[in-house]
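> Okay, got some structures for you below.
What follows draws every value from the coordinates through simple rules; no lab data is involved. None of these values were measured; they are calculated from a predicted model. Cβ atoms are built from the backbone, for glycine too; each structure is taken alone.
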Structure P
Amino acid sequence: MKIASISVFLVLSALACCTMMNGEDIPSEACIRRWKAVQPFMIEPRQLTGIYRNREIDAIIFHYSTNAATEQFWASLQSNIQETKWRIVTETPETREYERQFSKGEISPERSDMAIFSSAEKLKIDYLASMGMAIVAYVQADSSAAHIGFDDTREARWAAEELWPRFNTALNQLHAD
């Protein structure tokens, strides 16, 4: 019995190490709440559920429930980002895509201590009003160059192959539930 318990422990430990080595995991509610870049996009959040996080790329996907009506949801989100560098890139009735950029050396309250890099970020949010559910995906690209555009980065290519398909799969799963 002890050998079986030790074997199970070793297998679980090995799996945990593999998850940590590739930098991927499922973020906890506390982790999501601490992620400063996504805070303006949480409108009266309840039941935050992590779906995916990559610590090497600085990427996260999560969803949450909210009581906000559609108009209130989007108006609150717009109000939250009004004094920030977030800018809308695309907009549909259910989905918005946002970007923000910081040049190397730029100091901002939105950006804690990373002024030694330029930064380009992209965020997608989909609001399923009939379910009172929002799903969010965020990714950040850093560079030592003075300024970068998100679409020109390796993180953008990675997001196209990995993050956005995960976001779409999670979104489709929410629609199916």
Structure Q
Amino acid sequence: MGSYANAGKGMKLLFLSQIGAIISAVFAVIPFIGVIGVIGALVFGVMGVYGLYVAGQDVEGCKLAMMLTIVNVVVSLLGGFFWKSFFSIVSQILSLAIVFLVCKSIGEALSNIGDSKTAAFGATTSKLYIVCYAIAIVLTIIGLIPLIGIVAKIISVPVAIVELVASIMYIMFCYKSYNSLQ
């Protein structure tokens, strides 16, 4: 068994960044204080990257997740200027890879310290993410086809609800992980 104090600290930062991002998103849509939400999103985004950096000192998979997060920011910015559908798909794939890497590598650390229950929860979370993102990516591609795209948009509503559940599970995994690893 190794020491995973940095992984615990990093997961705490990642957990707080996820919660902060949700709060920032709410503020971003409120007139006159939306700028607070935008600033908050930037701050909590940086906090999430730093959390992955700190966790990456103990857990190799988190280092790669951090690098992919930075690449994902660049891809998202590029998607704002051109080839929106293409960069949207690439961003979805990167987001899936980030969650998978965090859940898998932190799950291994949790197993090493004997917390197989939280490790199993992380595995379930990553499997749900894989299914959701695979369907979402296919629907995004199908959505580009006229007429069939309408059906894809309708099907994407329940998929978005399941993605929300998966996101909540990921936040719970971050919380449980940081409590176990510290």
Structure R
Amino acid sequence: MKEFLNKVLEKIDLKIIIRTIYIGALIFIFLPEKYIETLGLLDFKNTWKTVISSAFLLITCYYVAMLIEVISQKIKDKILMIKLNGIMEKLSLEEKQYLVRFYNYETKKFNTSNLFNISDAVVNLLVAKTIISRGSNIATEYTMFDYYLQPWAQEYLEKKLKNKTLVIEKNRFTWND
């Protein structure tokens, strides 16, 4: 019997049960008594109203806490993007030149990876600023490693291309902040 109950509980989605209890409690609390009496549930409501109200209050608190968590995470993400965009706006000319190397002239978009020399100071500076990261620990040509452009940096650069504040031609580029 215990195994049967465990199998049943594994297949039941707890979120659906909590929502069902919440909606039921909501109906019992806010539906006028004449409708509850019509349904023949007035005795049930009067007997279990403390439990129903407690469940409603507890689940409401849970939903409010989850809403606050989602909102605070969105705010944190927005603040982080503002900081990261600030880093991109303060790049030196040499750093910008290295980022332009990710540009693919055929697709007119930025590739996700490119080979750089591990001992290059500008590459290491871009790594420290978390704009690029080393994608492989296996070298090509002894000191050349594959580095990838962080997704947020790639989105930033693609947006600059789209807004025409970054124009890349074969032998030169124009980067306006």
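> Can you rank P, Q, R by FRET efficiency 1/(1 + (r/R0)^6) of positions 33 and 73 (r between Cβ atoms, R0 = 25 Å, to 0.05) and just name the one with the largest value?
P
> Suppose helix-only ellipticity at 222 nm (-39500 (n - 2.57) for each DSSP H run of 4 or more, over all residues; to 500) works out to -20500; of P, Q, R, which structure was it derived from?
Source structure for this number: R.
> Next up: Thinking of P, Q, R, which structure, once Cα extents along the principal axes in Å, for residues 89-128 alone is computed, gives back 37, 15, 7?
Q
> Using the calculated result 26 for relative contact order in percent (Cα under 8 Å, 6 or more apart), pick out the matching structure from P, Q, R. Kindly include the intermediate steps, with their values, before the conclusion.
Values: P: 18; Q: 26; R: 13.
The value was obtained from structure Q.
> Between P, Q, R, which one scores greatest on Kirkwood radius over Cα pairs in Å?
Across P, Q, R, Kirkwood radius over Cα pairs in Å peaks for R.
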